[in-house]
Structure 1
Amino acid sequence: MDLNNYKELLDKAYEKIPENVKQSSRFEIPKVELRIESRNSFITNFNKIIGILNRDKKHFTGIFLKKAGTMGEIRGQQLFLKGQYKAQVLNRLIENYTKTYVLCSICNKPDTQIQREGKKDYLKCTACGARQEIKEK
């Protein structure tokens, strides 16, 4: 194989890599900004968290409230939780959600989509192409 031909093939292959894979920016799991009023907690940066995680509000809220063991609802830009919670506990719940429903277990990138087939959910990575069944932890 000619060395110049090899470099040419590498350049062509590099051009076909999606832009989101080329970027080396580090994904950070968002932290909650919490406001407590009487016996209720409000996550004030809820929309920002949803935007960073790139997930449906209903999906995130349903799983998040179930894991928190409380009732709640979306109120405007905030997530209302019945009961007082520490930011540390809520951050751990978001971290667990992110590891299960957002980050690819192969390449560890957040460029994933949830696909439903029958009764099973799969996490499809647009960065590396991996596809795996979501198993709740």
Structure 2
Amino acid sequence: MGRALEKAETLSYRLLDDRDVFMLMSTAREGIKYAMFKSIADKSPFSTAEWSAYLHLSERTFQRYKKERRTFDPIHSEKILEITLVYNKGIEVFGDKPNFDAWLEAKNVALGGIKPKELLDNTFGIGLLKDELTRIEHGVLA
């Protein structure tokens, strides 16, 4: 679990190889400790309320995780890793954090007129963001 967690903040879909994927699977199965999540969350533009919504945990439960320094369940750990991967890809595509953060906040016609960050609460939305980032990366704009 250690290597994947150490790399979680810098993981990129482009850089993943089979070993990384198996490490991510192992990390998700074992669960991410709250301290590691905090390290990831502190580098993201998302509030505690947004993370709570993305992980489908009430804010009260989320605060309990923090207070008790709990380990996230596999389903939540997997979502944390997926959001981290998408976020890192976005920074890579946009060239820096401020540009990508602004894109996440702006309503997007190609995504049905909603803010991209509103899609991070489920796997299908995350998939749409990955696809849109790939189109942007290759200059195919809707």
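Readers should treat all values here as calculations from the given coordinates under stated rules, not as data from a laboratory. Just so you know, these numbers come straight off a predicted model, no measurement behind them. Cβ atoms are built from the backbone, for glycine too; each structure is taken alone.
From which structure (1, 2) was Rg and Dmax of the Cα atoms in Å calculated, if the value obtained is 14.9, 46?
2
When relative contact order in percent (Cα under 8 Å, 6 or more apart) is calculated, the result is 25; to which of the structures 1, 2 does this value belong?
2
Here helix-only ellipticity at 222 nm (-39500 (n - 2.57) for each DSSP H run of 4 or more, over all residues; to 500) was calculated and came to -11500; which of the structures 1, 2 was it taken from?
Source structure for this number: 1.
If mean count of other Cβ atoms within 10 Å over residues 71-78 is computed to be 17.9, which of 1, 2 is the source?
The value was obtained from structure 2.
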